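Where a number appears in this text, it was derived from the coordinates with a stated rule and is not lab data. Please read these numbers as outputs of a predicted model, since none were measured by experiment. Cβ atoms are built from the backbone, for glycine too; each structure is taken alone.
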Structure 1
Amino acid sequence: MNRRKKFVLTFLTTLVVLALSFGLIYAGGFLIVTNTGVPYKWDPAQPVPYNPDQGMLGVLTNAQAVQLVDDNVKLWDNQHIPTSSLSFTNAGSLPIDVQTAADFAQFDSKNDSINPVIFDVDGSLLDDLGFDPGVLGFASVEFIRTIAPFYILEGKAVLNGNWIDGDSTDGVETTVEVMGSTLTHEIGHYLNLDHTQVNGQFFIGDDDDPGFVTYGDPTPQSTNLMFPFFLGLPGEPTAPNTDDIQTISALYPAGGFPAAFGTIEGSVFESDGTTPFAGADVIARNVTDPFGDAVSRVSGALFNPGAQFPTGGSPDPALEGQYELPGLSPGASYTVEIVQVNPRFTGGSGVGPIDPPAILPSFEEFWNGTSEGATTADNPLDAQNV
């Protein structure tokens, strides 16, 4: 492929007007985006801080829980991902053992330079906060700079110890390894990463992706850590995988990223070739490794026409339908496809800028160059390599 290739994907549809409902905003790749279209990030010149809780986590002692945090947070750092500039620092324990909603409120929505990683020993805290017992954990960005440089100032994460309390009679029990990978996933959100569905949607019954039809069935190993659900499959990644790595590297670049790699960029349009479409999942697959080397972005990920807050995205119409797929293997050939964001991915499990997901006005398909058109003669499985 060319080092940098631009092209346009056009849906095959006769639909003239597509009504989109913009609800809770996520960014397909990044959770919060400035009103100028720039994703927020922690100051890359400083280690990202976190403050572990003082209590237990299920059957783990506090020392064991803190070690679990230290070990899994660093899976995002430059030593593990050379194309990411990230480093981390354990900035010391919280001043208390957070056990109740009142304790939690001491650290919620306060700009105090404390970044809690809270150990809910038995799930009672999350229950008090109104979370479903099936939640393994959650994380969020707490405070940001609303002027340049657009840095994250504080974040928080909570882990549900009920899942590792040694009691399976309540139907919620997993391994310490899974809890560790849950933490790594939540730290992805703490760093401002959104979810990704690439390859993982196959395992929840969404198996008509053109890539699956053409290349076969993906393996659990090809799913990504930032998939919205824990699938519980043998071989499911416990550390950042391909799409996770390319996304974190785009936000915190190092090691020649992205210049030393390939990038495909463009826009998704409706059938008239001029009306941008936001909310399609755009996936590039290496033709020789279509599941192991697959990168995705949701079109219009940085766009929000009704943004009223500094974290809602940009109203710039040039960003509607736009996507960029960096970190591709130099010299490799890729197919590019547009697919539906699975309708199950809503709210806290959202993927992309629209909640609920925008419905494609036509079928999922590969990009096939000059043969793209708004007629049924354009076979959705025809592809032109890039």
Structure 2
Amino acid sequence: MIALDLPKWVIKAINKQRRGFLWKGQEKANGGLSIHNLEALGTALRIRWLWLQKTDASRPWTGLPTQVPNNAHALFNVAVGSIVGNGQNTKFWTDRWLQGKTIVELAPNLSQLIPKRALKQRTVAQALAGRRWVADIKGALTVQVLVEYLSIWDLVDNLVLQHDVPDQHRWRFSQSGTYTSKSAYELHFMGCTKFGPWKRVWKTWAPLRCKFFIWPAINNRCWTADRLANRGLQHPAACPLCDQAEENIQHLLVECVFARQVWLEILQRLHLETIAPRPSSNHFSKWWRQAMRSVAKEHRKGLNSLIILVTWEIWKHRNDCVFNSARPSVVAVLQMVANESALWCSAGAKHLHTLLLRSLTSTP
């Protein structure tokens, strides 16, 4: 992928195979599962050639034309800023060296009068020598072109090059200022809607199957009665646990009186009853965020594990009631939570273990 553009049919065929065993999606921070977009990944890897060509003249191929797609060139031009020293490795018209912008951006009408060869190849050193950039202008000078011409003249006329200082190029989307394939890949998704609780979901100690439940639960993608009804499928007439309201995943986890009783019983034993869901709690993710902020910092990771555990057991008990005709039982859920928490602690959930031990005598 770093050497060649994958044909569209190859990407389509690979994605078809990937969908056979897992969903496709965006980065976890954007609400996906971090399954890479192959087209964006290929572009990010190809940008590396442009970066090395710009920053490492010792490479024997840097003087040769590179077969890089236009979208890679466009992203590279956005991502790289230049600090002019001797001006020999910075393009006058197209590099981002003047007030953090390119001259093409500062003077778009003027740039249209520059021949393509000069536009792409003229360096700052060449352009400033004898004001050669002025000679690059070909065509009729309209009022707007003259205004832009005078503006550029004012910006560059007094510029003094440092002949013993090489130009510097900085990758603007990494802290080190150096290209990384990760930052180039993430550049494709700037502006995407962020999935706020992604760290609470994916960085918390919990079995993966529980995380795979909590992720669609927060996104309202669980097959509760409301979603089944919207698709004309058979569904429970009311919440299987409380039989008082129509079922949806937000109701099931924090609004249902049965779920609230489970949360209160568990959190009371840990002296954390003040963070239990209240009748006004109607959004699981918001309640989770508020609860996490209400406890001491050293307990937050353990609390996150506990919340995932309890929601998982509530969901399993709901399914037992729906599919196995079990009777709703708070005692049964509490026992399942106790048994499962012991297994989690034995398997390495050290922050949950700390919470269960220390909260017996401490307050939030």
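Of structures 1, 2, which gives 235 when volume of the Cα convex hull per residue in Å³ is computed from the coordinates? If you can, show how the numbers build up before the last one.
Details: 1: 131; 2: 235.
Comparing all candidates, it corresponds to 2.
Out of 1, 2, which has the highest value for distance in nm of label points 7 Å out along Cα→Cβ at positions 64 and 352?
Once distance in nm of label points 7 Å out along Cα→Cβ at positions 64 and 352 is tallied for 1, 2, the winner is 2.
Given 1.00 as the derived value for FRET efficiency 1/(1 + (r/R0)^6) of positions 312 and 336 (r between Cβ atoms, R0 = 30 Å, to 0.05), which of the supplied structures 1, 2 does it correspond to? Intermediate values should be presented prior to the final figure.
Working: 1: 0.60; 2: 1.00.
Structure 2 accounts for this read-out.
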Per distance in nm of label points 7 Å out along Cα→Cβ at positions 144 and 160, the highest-valued of structures 1, 2 = 2
key: If relative contact order in percent (Cα under 8 Å, 6 or more apart) is computed and equals 13, the structure in 1, 2   = 2
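With Rg and Dmax of the Cα atoms in Å, for residues 88-271 alone derived from the coordinates and found to be 18.9, 58, which of 1, 2 does the value describe? Numbers along the way, then the final one.
On the way: 1: 18.9, 58; 2: 30.6, 85.
Corresponding structure: 1.
Which of 1, 2 yields 4.6 for distance in nm of label points 7 Å out along Cα→Cβ at positions 120 and 208, as computed?
Values: 1: 3.7; 2: 4.6.
Label of the source structure: 2.
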task = Using helix-only ellipticity at 222 nm (-39500 (n - 2.57) for each DSSP H run of 4 or more, over all residues; to 500) as the calculated read-out, with -4000 as its value, let me know the right label among 1, 2.
result = 1
Which of 1, 2 yields 99 [volume of the Cα convex hull per residue in Å³, for residues 96-175 alone, calculated] = 1
